[in-house]
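Please treat every number below as a calculation from the coordinates, not as lab data. Just so it is clear, the structure is predicted and the values come from calculations on it, not from any experiment. Cβ atoms are built from the backbone, for glycine too; each structure is taken alone.
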Structure P
Amino acid sequence: MRMKVERITFPLAAPFAITGHVFNDIETVRVSLESDGVAGRGEGVGVYYLNDTADVMFSQLMNIQAEVEKGINFNTIQEMLPAGGARNALDCAFWDLEAKRGSVSVWDKLDIDPKPLKTVCTIGIGSKEEMADTARTYQSYPNLKIKLDGEDPIGKLEAIRAVRPDASLVIDVNQGWSFEELKEYAPHCRRLGLEMIEQPLPRGGDDLLEGYESPVPLGADESCLDASEYEAAAKRYDVINIKLDKCGGLTSGLLIANMALRDQKALMVGNMTGSSLSMAPAYVIGQFCHFVDIDGPLLLAKDIENGLHYTAGGIVEVPSRMFWG
């Protein structure tokens, strides 16, 4: 087996603002595994708030290259690297390689009959006028995800709702509210017909949610990085957001999905704004999810070649096996 690791930067179509950060481009690592005349690919974006950068991911992968090239399996991958973008890239590349090497698709291996998914389209933080204008331009997307912080969140939501009374809305606060702000804003979120509030409180400060009855379902993102954090998050949140860069690949993502389904928790699949090579394995998780957020390629100036096909209404077609899996 041969492993190739590349660093690839994707410029964004426009600056993208969330709580505490503005992104202009996305730095990724791409892993290619070659064996028996076929190749599998995976992409890691990392987790910015954990300093899981392209430099870190590249170094982690190069440090295990010799070990990988001696031979790996799904279990050894989990042991070689911690949860994060590097393991995600390697794990997803191995899923792709195994599918192509064995001529058995990921869907067949997992006994899943894949269905097209409907993704949200994400609106970054701006003025309420800017955000309402963006919501208006996304008229063909029925599901919108709104990034918010503590600056006039309800005013922004009211402006968006005024121009998109038809839309299904979820918000993502990215740890940007206090508990007092959540208690103040949540009833207004219910009034405006929101379906979920994602990660309102800071990671590590959400024990206050135990016993709190929110008028709108709460979703865990930063507070549920991987399977080891699932049990604590399940006590505090109604929805678990699985991101393969957080948990370290499709193998770990499937583990979390099974835990949540066992407990009858609602699921969301998210992304760290990668290319279609990040979205394709996330598409597998999306088959189990009520909320689907795989719009990363729509935010890029240019996606990877032969990527996923996004159609009107936010429908994402099943990835081609030639592309991944």
Structure Q
Amino acid sequence: MTTSVARAKPLQRSFAEKLALDRFSGVLVLAVLVVIFGTALPDTFLTATTLKAVSQNQAVTFMAALALILPLAAGIFDLSVAATLGVAVVLSLKLIEGGTPVVLAILATFGVGLVIGVVNGVVIVGLQVSSFIATLGMSSVLAAIAYWITDGNQLVGTNDNAHSFTKLGQGTLVGLAYPVWYAVVVAIIIWYVTEATTVGRYLYGIGGNSEAARLAGVRVNLISFGSLVASGLIASFAGVVLSAQLGTGGPDIGTPYLLPAFSTVLLGATQVRNNGRVNVLGTLVACVLLATGIYGLQLAGAPSWISSLFNGCALILAVALSVRLTRRR
């Protein structure tokens, strides 16, 4: 009898895996949310406006989450992503409002994002400082820089130069806002790097066991360094997009993106792939799931703090599920 039970368990697990209940649970929950909110709020939820609002509002959050994928794949936590995004917003606005040509202002902002990534890389990879401590400290430094750039005030683009700049973030293509398409391009690039290149395999190998990867001949330091530089660049790109989308920004504009970005990417690690590793498609599923839940609750009259509660619970759940998946591996 014991033997028959022991043989039955693998069959049960195999059946569950065939149904993809673990890997696509987010899609199932999303479908349930759509049915619930669609039934309760048919006139406001099941509309094209909802699709546009959710996609446009979450484009920057999705890009911030994408910026985390490469370093997290290598086992590195980059807590400075939101602060980098915030500095990019205010720096681009400051330069453009000061008369700097749009292209040069954008390139200069990207350059600052690269520098931030390089500094993180030097501290974490070169000096062997914990990524958590190093990027937490960098976040504080960047917060000070953002206040220095803005002098603690809200920046608003009002000249012709600024109007040209905001066209890059406020237009639409095939019914979707430009920021959505920017996010799609970034997602495709990150997906290709992580899923179809040797660098992607090395990143996951480093995140799984850096010493084993080093012994296998992987240039662990170089690839880890590169992941932080890429993270800084992507975060600065997201900041430029947000700046062009809003046309305004203050010194603390990046702060609200940190928790949603981590909630999205870590919850996404429990989706699509069955090994608990961060991935682009899972991040997309998580982003849409969280955005739909929050937007539906807001339409139902939930208070403004519901988004923080939702993202916080999602982060705790994501980490718990990720630990469970890791133990199963």
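Can you say which of P, Q returns -0.39, -0.67 when log10 I(q)/I(0) by the Debye sum over Cα atoms at q = 0.17, 0.22 Å⁻¹, for residues 196-243 alone is computed?
It traces back to P.
Suppose you compute P(r) over Cα pairs in 5 Å bins from 0, in percent, for residues 172-251 alone for every structure in P, Q: which one lands on 3, 17, 28, 26, 14, 8, 4, 1?
Comparing all candidates, it corresponds to P.
With distance in nm of label points 7 Å out along Cα→Cβ at positions 60 and 212 computed per structure, which member of P, Q shows the largest figure?
Q
Here helix-only ellipticity at 222 nm (-39500 (n - 2.57) for each DSSP H run of 4 or more, over all residues; to 500) was calculated and came to -25000; which of the structures P, Q was it taken from?
Only structure Q yields this read-out.
Of the structures labelled P, Q, one was used to calculate relative contact order in percent (Cα under 8 Å, 6 or more apart), giving 20. Name it. Before the final figure, lay out each step's value.
Values: P: 20; Q: 30.
Corresponding structure: P.
The value 0.80 for FRET efficiency 1/(1 + (r/R0)^6) of positions 44 and 268 (r between Cβ atoms, R0 = 25 Å, to 0.05) was derived from one model only; which of P, Q is it?
That value comes from structure P.
Output the label of whichever structure in P, Q has the greatest value of Cα Rg over 2.2 N^0.38 Å.
Result for Cα Rg over 2.2 N^0.38 Å over P, Q: largest is Q.
With Kirkwood radius over Cα pairs in Å, for residues 52-155 alone as the yardstick, tell me which of P, Q scores highest. Walk me through the numbers before you get to the answer.
On the way: P: 17.7; Q: 14.7.
Sorting by Kirkwood radius over Cα pairs in Å, for residues 52-155 alone in descending order puts P first.
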